[in-house]
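None of the figures in this text is laboratory data; all of them are computed from the coordinates on show. Nothing here was measured: the structure is a model prediction, and the numbers come from that model. Cβ atoms are built from the backbone, for glycine too; each structure is taken alone.
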Structure P
Amino acid sequence: MPDSSGSIASVGPGDTLAISIMGPGGANANVTVDADGKIVVPFVGTMQAAGKTPAAIGQQIADALRTRGYLEHAQVAVEVLAVRSRVVSILGSVARPGRYALTNHLSLLELLALAGGSTADAGNTAVLIRRVDDKQERIPLYLDNSQHPSRDIQDTDLKANDIVFVPKVQKFYVYGEVGKPGAYPVEDRLNVMRAIAIAGGLTPRSSDRRIQLEHMDEATGKLGSEQANLTDPVRPGDVVRVGERIF
């Protein structure tokens, strides 16, 4: 269980916060989020804190101070002194990666929403990393639920200390005599025939006997090229190059 750090995206029960109300008549206080997710703030009283970011809590306190006439231009800083709540982490291609307080029945879909959603360069997969009996499990998930093995992310409840990693999309490339040359996201069980179809199919000038599959040799780091069969698998980083028919 983590025990200290200010680097948590949202707070939860048991966390200790340092609240600094700046300005004339201001105050400083260290408060602990109770089991119901609430804190007691000077001049404000009881307010909900669990599930909110430190910045959002500070803004809520400042708004309450202004509304109640204590400080017209209130400035409030909130820092997490100690993390005692159960937390989960989300990393990779999301808008706000970090650690989030684990509330009851928090699903992967809800965690993605808390983290601002996936970024434009994210793929449609995620990896749930979980410790079970002192062993680390890696559970693949498809975020669009379109492929196997896929869990329903709405129903995938997270557990304390789970880590979710959202990788960048992996791409393959198709060039030459196809309708729409370019880079495309890799699909499950992708082959040369499907890659060409994704790229708009063959043009009238193309030759299905002049299709090359280029891929990087991981051992040497060199790009290799071979005559492709339509059923050959296409992997991340591969290039399918379709040649022109020789009349």
Structure Q
Amino acid sequence: MEKISGKILTNTHPVFHIDKLTNNEVSSLINSGVWRSECPVPINRLRIVRLSYWNFEDKEHSDGQIMVLDAVAEPVLKIFKALYEQKFPLAKVRLVDHYKGNDTASMEDNNTSSFNCRAIIGGTKLSLHAYGLAIDINPVQNPFVEFPEEEAQKSLALYTPTHGRQYANRLLYRPEKLFRPGMAEQVVSIFKDNGFTGWGGYWDTPIDYQHFQVPREIAEYLAKVDSKEAVKYFKARLRRL
């Protein structure tokens, strides 16, 4: 903040940098259950990208935080810089230990997030969020949609979060309708250009409009090698895209 002629002005310089976890942040991850010893990546491989973003009221925030694997920290920084420059709105960008690792609570709060050592929704296989190699953006505008397997319910579509149902129609521009910002379709190319080539909006069932990820086989390799090799490998992959 700075003061000029008796008026307090907000410092408008955007914040974008990468940090290793502090001792307090490590403790919070462990105590909240977001990271556990059986997670596929060691806690010292995680990085926090601190960032500025615009919300849906066109207000700038400089307190955004997203946690990812070290190998992708720089590309993720570039992703969120591009979203900021494009003024693509994000409702919140908080670490999931704020929600004690509860993915549903994070989605209901329309929170954009990445690392969370958990299984895929409705299954036992580890999610790519457990590697810090998947990012969910604006879950309300980009809901997770699943279709029950039970014969009597096959015609139903279940939305998580439930108020994401209002975004069932994915057309960005509709006659006599206002433009709806914050939908993932607007930024697919930004994520793809920075190595997050998988988008859940391309899936048949379930459909996960909020979800961007690195391919699983690459995630497993990045988790297996050391930090230096992982960073080098991912940079080389970006050059091939």
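Where does the value -3000 come from, among P, Q, when helix-only ellipticity at 222 nm (-39500 (n - 2.57) for each DSSP H run of 4 or more, over all residues; to 500) is the thing being computed? It traces back to P. Largest in distance in nm of label points 7 Å out along Cα→Cβ at positions 215 and 231 among the labelled structures P, Q is structure Q. Sorting P, Q by percent of Cα pairs over 23 Å apart from high to low puts P first, with the largest value. Consider the structures P, Q: one of them gives 16.6 for mean count of other Cβ atoms within 10 Å over residues 119-126 as calculated from the coordinates. Say which. The read-out was computed on structure P.
Sorting P, Q by distance in nm of label points 7 Å out along Cα→Cβ at positions 63 and 191 from high to low puts P first, with the largest value.
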